[in-house]
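Next up, some structures in structure tokens.
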Structure 1
Amino acid sequence: MKNKLLSFPKLVAFLFLLIMAIIWVIPLVWGLVTSFKEDMEFQTMGFKFLPVEWVITNYTSLLVDNYSTPLLHWFFNSLIISIVHTLLVLVVVSLAAFAYSRLQFKGRNTLFTFLLATMMFPAVVNLIPLYKIVDTLGWVNSYLAAIVPGAAGVFNIFLVRQFMANIPMEYDEAARVDGAGDFQIFFKVALPQLKPILMVVALFSFTGSWNDFLWPSIVFNDIEKMPITAGLQLLQGMYTSQPTMLMAGAIIALIPTFIIYLFAQKYFLESMSLSAGIKG
């Protein structure tokens, strides 16, 4: 009886999660199958989930010999921007979190509190001053305009700092007794134990950079240098009457984030335990 009572809440939770998963997955699957339909079939046959005839012309039209909307070029632009941005975030965030968590300096807590307070302001209020800075540096229409801003994300610093706070200080003290300096402690003691949380930060940073639409639409007006999110806006303007081709472009844009989430799930779950950094 006790086992049955315990299994009923689990069953309810499972059914609820299953329903939610179906609600989220169906639009994605519908978009995928729609991208393999002929445009005439989509517009004349009403709602039909599976295509009558599977075609790949939507993809070939976008990827092969398409100079007006170079989707493949936009894809690689986004890939370069997102990868470099993620690497920069990992460097900046891990060092900043180490300083706020392990180093002792005057005003550390006050400065960190002020840093957290900036999270209350919506990001959109920074667009104009940020564009002025980027324009002054001559970064408009360059990868740097999309890579550098946001590298020191406050939430990421907070996340890594909280994770690092659960690593015993005795590790640092033992390393200092052996003559290690701050950078040696960071690289040899702290960094190896930060792998789970840094994987999560990398996941968030990559997907955030890849999916960012507003900022790239502001700083890029050169078609050849656009990332894929800003490019899809042009695609929508050119192929408004061809929704199947638009869907094919959207599916191509989803591929990297889908692959990353597929292979990085275990690190995300691992990071949910703030004690994961402690090794006994």
Structure 2
Amino acid sequence: MESDNPPSTVPEITEIAELHTDLARRHRATASAGDAVDPEVVDADLAALHRDGYVILRDLLSAGEIERARAAITPLLHRTGRNTFEGERTQRVYSLLERTRDCDRLVDHPRVLALLDRLLLPNYLLSQLQAINVLPGERAQLPHHDDGFYPVPRPRPALSAATVWAVDDFTEANGATVVLPGSHLWGDRRGTADSDLRVPAAMSPGSCVFFLGTLWHGAGANRTDRARLAVTAQYCEPWLRPQEAFGLSTGRDTARAVSEDIRRMLGYSIHPPFMGTVDGMHPARLLADRGAVP
């Protein structure tokens, strides 16, 4: 006897690996701004990054861009660190995207995105964004690697990457970020006792040091009588939990206002097949009623 029901047209899945497409349906998206960077420049940056674990990208922002960032950040500098790692004499400001548009270029600069596009999977996420103002008299920060809180044994590929942007001059005396070249390749070895390997990332305002999440580093001591201001942006693989819950701290109006590159990094994107959906659908639909996302 024949069934009254027509044959099913629903695909049969027998292995989870078969789910490799975006089940929430893709939205039209512009190419990454990193695509505009000369491939030879990116190759040179990557070569330094793979060799040393970090690369200094010099003079990416104009004096005007840096001064606008400084003007936006300075009124927000009230709270010092809650422990010696954050810094007893270090001011920190979180949720910068919700507070100002004048730091956006420090998140989505094409030279930075060009590296991230090669290092991480598509639709990587913004993990952290904050201003860091190291005051006179601050001690050197405990050396650490930024993706150390992900419980995956080393040595391994980096699960994240970071930038530290100089708003003030970075010098050895005023607390420039200190890096340990080659430490991204270490296994269980720790960077706390290797003072002879430490190199200050000296650079001028508008430059940034880009490093892998496996690189040992830390803020230096500020032995001067002036503060040292910076902005740091960190990024992680799209299947990891970011350090900051940007979905809670960043409103939809802000998500509409930022670039599409930043919007994807805030989580308005899908890591196939369905990581990041909202009610089974693409999260960009939450913004479509205002026309910012096609």
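Read-outs: derived from the displayed coordinates by stated rules, not from any lab. All values derive from a computational prediction rather than experimental measurement. Cβ atoms are built from the backbone, for glycine too; each structure is taken alone.
Suppose you compute mean count of other Cβ atoms within 10 Å over residues 185-192 for every structure in 1, 2: which one lands on 13.4?
The read-out was computed on structure 2.
From 1, 2, which structure was helix-only ellipticity at 222 nm (-39500 (n - 2.57) for each DSSP H run of 4 or more, over all residues; to 500) = -5000 calculated on?
Label of the source structure: 2.
Tell me which of 1, 2 gives 2.2 when you compute distance in nm of label points 7 Å out along Cα→Cβ at positions 41 and 73.
2
Out of 1, 2, which structure matches 75, 71, 33 when Cα extents along the principal axes in Å is calculated?
1
Relative contact order in percent (Cα under 8 Å, 6 or more apart) computed as 30: which structure among 1, 2?
The correct label is 1.
Quick check on the output: 22.8 is mean count of other Cβ atoms within 10 Å over residues 129-136, derived from one of 1, 2. Which one produced it?
Among 1, 2, the structure yielding 22.8 for mean count of other Cβ atoms within 10 Å over residues 129-136 is 2.
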